[in-house]
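What follows is calculated from the coordinates using simple rules that are stated; it is not laboratory data. In this text, all values refer to a predicted model and were calculated from it rather than measured experimentally. Cβ atoms are built from the backbone, for glycine too; each structure is taken alone.
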Structure 1
Amino acid sequence: MAKGSDLLVAALENEGVDRIFGIPGEENLDVVESLRSSKIELVLTRHEQAAAFMAATHGRLTGRPGVCISTLGPGALNFTTGAAYAHLGAMPMLMLTGQKPIMSARQARFQIVDVIAAMRPLTKMTRQIVSAASIPTIVRDAFRVATEERPGPVHLELPEDIAAEEADVALVPSHPIDRPVANPAAIERAAAMILQARRPLIMIGAAGNRPRLVEPLSDFVRRTRIPFFNTQMGKGAVTGGSNLYVGTAALSERDYVHEAIDSADLILSIGHDTVEKPPFLMGRVAGGPRVIHVGYVSASVEQVFHPDAEVVGDIGATVTALADRLGGRLDPEPSLLEMRQHILARINDRAEEDRFPVTPQRLVHDVRAVMPEDGIVCLDNGMYKIWFARNYRTHVANTLLLDNALATMGAGLPSAMMAKLVHPERRVMAVCGDGGFMMNSQELETAVRLGLDLVVLVLDDRAYGMIRWKQAVDRFPDYGMTFGNPDFVTYAESYGAKGHRVASADALAPTLEAAFAAGGVHLVAVPVDYSENTRVLVDELGGHAPQVEPG
């Protein structure tokens, strides 16, 4: 016989869980006691939202669900933003929440809200556990649901009395599951369309950026020699310098990379998930490129994305089969590759400009200079995200983590902390606007307590800069977007971290390098000049302000 909480923790160990993030409450005390004598580390955070962001990032980087825990009511509801972050971003995660006893009601309705109902639209599965004997099968099923395509968050609620209930039941072993393979006829049809094209172009989207796809996608590009671009969340899916990368679609239209997109006669869209801001707009021009969708599931038909053909099945197996049929038979026109140098040169314009406060281009350039190829940069959400998506070159998969799905603020620091826990041997940097940073800045204490080597770069413009810029572009008066900040150096030191303020453009890279060399948690504050937003993204490109969250 074993308590429900012991069965829960044993089932989590059975799934390979080594850490749980969060803030327990009175209703979780049995689970906390079971964790104390287990192999699983309980990582206490300072807010449940940060715990959910960390668990989601674990799923994103490893393909295995991260786990977070909270109490009932207010603690559980603080998970909802993290649940949406994982749901839209397709990150496997398990949220565990407590609840009052369900066999009695000695506290009436104190703190009770319907968490199951709240989580239903934000998760792939949400269940209340009503008997200890069911725990092993429910946990196994939760991990299955979280990891199968399309991956995402699941939620289990464990009432206090069920956690204390005893049962005699065995754990459920896991087993490998082979993903369905695309129909050979669909692969042949796609291969024929690609061979007929004169200017084919590959687009890699969010679902193409899974850890297990790095090798098959990189091999596909090497074998076919087809130029490629990516969406923001597809960035870094192909390793190495192939000389075939033509850019990242950080805007929906009129950016430099769209010169290649508009010139293509066929786009092979690999893993595009329409939760992302559209990388290009179908139907805008008659006679535009034909589009083939390659995905684990069929394409969502949207006003701006309605492919001409689909190959549905395991993406890795599909691109390998396509490469087998295409290898050595392609003879595309060289025009797209001829555009490549022009596009990349325009993107890198003014990257070393020494004006201060620093420009976004200089910021991206200097961050790239101090990060090794396998170093991981984790972005919060703000105007700088567009500049990093456009300008930051990646050579190793999953080394620029950004959110172009929910596009929530507050995730940058927690995601960087998780990245460092997963890859302690690598350099990891969080890049946050001052608005987004202050939403979860208390997690500096968690990072210090965990003994992480982490650099947090805070861009100081004392405003919700993206929305302030959009307000100006739309010719509204400047109103309601500015705020004050703490002294970031003193603020960092109050948590036991090191604080630095950059006073010139030339000091940025040396300050970041020194922070990494010293080890520990470092906050580097730097003023940023966003006037380049208007010069490049409006005046030069003639585009429209992007529709994402402020920072």
Structure 2
Amino acid sequence: MAKEIKGIAASEGIGIAPAYRLVAPDLSYPKRRIDNPMVEYKRVLQVFDESIAEIRRLKERSHSRLSTEKLAIFDAHIEILSDPELLKQVKQLIDQQVSAEEAVDQVTQRFAATLAQVSDPYIQERAGDVRDVAKRALSHLLGKKLPDIAAIDHPVILVAHEVTPSDTSQMDAKYIKGIVTDLGGRTSHAAIMARTLRIPAVVGTDHVTKSTKDGQIVVADGLKGTVTVDPSQSAIDHFITQAQKLDQQRDEWAAMVHALSISRDGQRFEISANIGDPNDVADALRQGADGVGLFRSEFLYMGSDHLPTEDEQYRAYRQALINMQGKPVVVRTMDIGGDKPLPYLPLPREMNPFLGYRAIRICLKHPEIFRVQLRALIRASKYGPLSIMFPMISTIAELRAAKKIFNDCKAELQKERPGLGDDIKLGMMIEVPLAAINADQFAKEVDFFSIGTNDLIQYNFAADRGNDEVSYLYQPLNPAFLGLIKHVIDAGHRHDTKVAMCGEMAGDRFALPLLLGMGLDEYSMSASSILRTRALMAKLDTNECARLVDAAINDCVTANAVQQLVKKRITVE
């Protein structure tokens, strides 16, 4: 019998496919004494061979979408399974009548613990590899299937408690027809990546992993925010019709790929793409982006096993600028910390990392790391219009300190190449409430603002954006919050400072009329949202939108009242 589970619509689209549960099996085992050590050791050798063959198949399947650097992890895992010292210690335990499961578990735990104690961060990283290998071998010994995103080779709906950055890095969008999770909100990592990959997603369902079995047909409705398990044939037919309507609408939007981002009354704006990698530029251009409004440079750090060198970063930024064919690119400097730790850059354990040591705070304490990135950016700037923005700025002193380091780097490089970097525009993220309140003063110091609503909302509402229990407090349409956004835009314009928005609110169809009415200059979003937003923008009159803003801020009390007001006055479908 069909069952419907409600969640949060996180990425538009409708996906229909069998469930693939990304849930680790129970790998516990009973301790037992064995009678025939030779037979038990042969089990280990057979399982290790099976695991090596499996890893080789995974590497082969991943060749087309992973870099050489990332493919090397497969070779590291094969080396561990082929390590004669590890096998020797496993055999010694089995000879003492310990089972294969317990011997493999004990020896790999010992290896991992030894590696974790080494001071070299690179060696510490290998401890995780040993644990991964142990999990794979144990699953084979126990006859239990280990979920593996990289091994998926047929259409599925991915069902998970939550989806991590490392999970999404292994996804092949050709096979992942939808993502549904227990946890998360519209600004969770899973939601943002699903929109980037154009995969339908429903998050924050609370219990979808407990309500589905592998292979059950699941419908992920990213339009309404529902998950249907075991739908009837008539329901499937209905969903297919809805998906076809959406495809038809997308075809209509596609006609606007080369159109200007312009309102009905002729006002020109910019609709840009958020990207995490130079390779994302191709999709941004296919979707008609006016530029890149947010290059999340931290993904260069997260995709590496070491701090990226100046040359490595320079090549990435140069590639993005060249590929954008003269369209502007805004790079956010390293935003590490919070939910984005680096294994090779140990950070202190914090009670609340989102409010702690992260982003510009790390860069100012470690200027040697910051300088490497800034020098790479300045060098790359000769290949196209480049802007740099600093994240998590709270005070004028922080902003001035960041600008000083930038200017010092530019002066050094200009000794050999006069004029290099002179065209770079400097800006800052408005994501800390104090920065939003103090926007008039900050506007005198920068060329542009970029409002990061994902963090600005969570800090204003004191609600962790990754906590499903408080997801109801993700309220971009709250009248008081809209008043704060308007204050920032007005402050920027008073000082001829361009104001952009790169948070998820920029691509929200209910927020767009309000942001147009406030005069927001640039809207940066997941590439998949660009054409829909441009099509809607073309139907909106900025004067009518300005009157809507006044009514929303002055006459409404709740976010729901604002949404109803927008629905009543303007067609946003």
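Sorting 1, 2 by Kirkwood radius over Cα pairs in Å from high to low puts 2 first, with the largest value.
Going by mean count of other Cβ atoms within 10 Å over residues 21-28, which of structures 1, 2 comes out largest?
By mean count of other Cβ atoms within 10 Å over residues 21-28, the leading structure of 1, 2 is 1.
If helix-only ellipticity at 222 nm (-39500 (n - 2.57) for each DSSP H run of 4 or more, over all residues; to 500) is calculated from each of 1, 2, which structure is the one that comes out at -10500? The correct label is 1.
Which one of 1, 2 has volume of the Cα convex hull per residue in Å³, for residues 101-420 alone, as calculated from the coordinates, equal to 167?
Computing volume of the Cα convex hull per residue in Å³, for residues 101-420 alone on every structure in 1, 2 gives 167 only for 1.
Work out which structure the value 28.5 belongs to, where mean count of other Cβ atoms within 10 Å over residues 413-420 was derived from one of 1, 2. Going label by label, the one that fits is 1. Computing distance in nm of label points 7 Å out along Cα→Cβ at positions 61 and 93 across structures 1, 2 gives 2.9 for structure 2. Looking across 1, 2, the calculation of distance in nm of label points 7 Å out along Cα→Cβ at positions 109 and 493 that yields 5.2 traces back to 1.
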